[in-house]
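Just so you know, all these numbers are worked out from the coordinates, no wet-lab data involved. A quick note: this is a predicted structure, and the numbers were derived from the prediction, not measured. Cβ atoms are built from the backbone, for glycine too; each structure is taken alone.
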Structure P
Amino acid sequence: MISVQDLKSAITERCQQYLAEHPLNQRATQTLPLLQAKNHILAQDITASFDIPRQNLSAMDGYAFAKGSELAEHTALTIVGESVAGKAFDGTLQAGQGVRIFTGAIVPSDCDTVVMQENTNFNDIKDSIDKTQFYAITLTKTATVSSNIRYQGEEV
C-alpha cells in the first residue's frame with residue numbers, strides 16, 4: 001500500500017508534468033453560447049469597463065459615521081449633515097460625527113460604517129457656534145465597521 005505522502009508526491013509530479021507538456025497559453029479554446037458553457041473554464045479574464053456600483057453607496061437608511069468613531073452600544077454620536085441619493089454630503093467629518101444617510105446615497109469618503117436607523121435613538125436638536133443645526137443619536141446596538149455599505153465595484 002502507498003503512503004499518503006507518497007501519493008501526494010506522485011499526484012503533484014504528474015500534475016507538474018502535464019502542465020509542462022500542455023502550457024495554458026497553448027491549450028485549445030472554443031467559443032460557446034453562454035447557456036452551453038457550464039463546466040467550462042474561461043480562456044481569458046472578463047473585465048468590466050466601469051465599476052458597479054460606481055461609488056460606495058449606503059445599503060440602508062440610517063447614519064454614516066466617520067472612520068475612528070466609537071461604535072459601541074449606548075455611544076452618543078453627533079449628526080452634522082445628510083447624504084441623499086443625488087446630493088452627497090460634501091463636508092468633512094471627524095471621529096464621533098456622522099451624517100443622516102438614505103439607501104442608495106453616496107457614503108462620504110471619510111466614513112467607513114453605516115448604522116441602520118432601527119439601531120439608533122434620536123437624542124436632541126442643538127445649534128452649533130456657526131448656527132448650523134445638528135443633533136445627536138445614541139446607538140442601541142454595537143455596530144460593525146464596514147457594515148451596510150455597497151462598496152465601489154463589489155458587484156462588477
Structure Q
Amino acid sequence: IMAELLPLPEHVLFGMLSFGVGHGCYLRALGARRVAAPDIPAAGRAALPLAWLVALVGWLGLVRNPAIGAALNYGALAYALLLASMAGAAAALATTDRRYTGAAVGGGLFLLSDLILAARLFRQAHFTQIGDVVWLTYIAGQALIVDGLNQEAQPV
C-alpha cells in the first residue's frame with residue numbers, strides 16, 4: 001500500500017483491498033443516485049455487462065499469470081470486476097443524467113490504469129513511460145469520478 005511505505009506482507013493484495021473499499025464507497029454513492037434516476041434505457045442496461053466483459057478480457061489478456069499464485073490472480077480478477085462495476089454503474093446513470101459522464105469516463109480510466117499496473121506487476125509488461133501512463137490515467141480517473149459525483153442534475 002502507498003508504494004510499499006506501509007510494511008505489509010502482501011502489499012499488492014492489501015492495496016487492492018484498500019482501493020476496493022474506496023470503489024465500494026463510489027458504488028454506494030452511485031446507488032443512492034440511482035434511486036432518484038428515471039428508468040435506465042437499453043444502452044445504460046448494457047453498460048454493466050460490457051464493463052464486466054472489458055475487465056474479464058483485460059484480466060485474461062494482460063494480468064492473469066499462473067506463476068504468481070491463486071490469491072493474487074483471483075484477487076486481481078475480483079478487483080477488476082469491482083472497478084468495472086463502478087464504471088458500468090456510472091455509465092448506466094450517464095445515459096439518464098449527463099452529470100455522471102465524467103464519473104463514467106473516470107471509472108474507465110481508473111480501470112485502464114489498474115489493468116496496466118497489474119500487467120506491469122504480474123506479467124512484467126513494460127513500455128516507455130508506463131509509470132507515467134499509470135499515474136496520469138489514475139489521477140484523471142479519480143478526479144473525473146469525484147467531479148462527476150458532485151455535479152448538479154443535467155438530464156439528457
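Tell me which structure, out of P, Q, gives 52, 22, 13 once semi-axes √(5λ) of the Cα gyration tensor in Å is calculated. It traces back to P. helix-only ellipticity at 222 nm (-39500 (n - 2.57) for each DSSP H run of 4 or more, over all residues; to 500) computed as -4000: which structure among P, Q? Working through the options, I get structure P. Taking relative contact order in percent (Cα under 8 Å, 6 or more apart) as the criterion, the top structure among P, Q is P, with the largest value.
Here FRET efficiency 1/(1 + (r/R0)^6) of positions 73 and 145 (r between Cβ atoms, R0 = 30 Å, to 0.05) has been calculated and equals 0.70, so which of P, Q was it run on? Answer by label: Q. Taking 1.3 as the value of distance in nm of label points 7 Å out along Cα→Cβ at positions 17 and 121 derived from one of the structures shown (P, Q), identify that structure. The value was obtained from structure Q. Work out the source of 0.90 here, i.e. which of P, Q gives that when FRET efficiency 1/(1 + (r/R0)^6) of positions 41 and 81 (r between Cβ atoms, R0 = 35 Å, to 0.05) is computed. Working through the options, I get structure Q.
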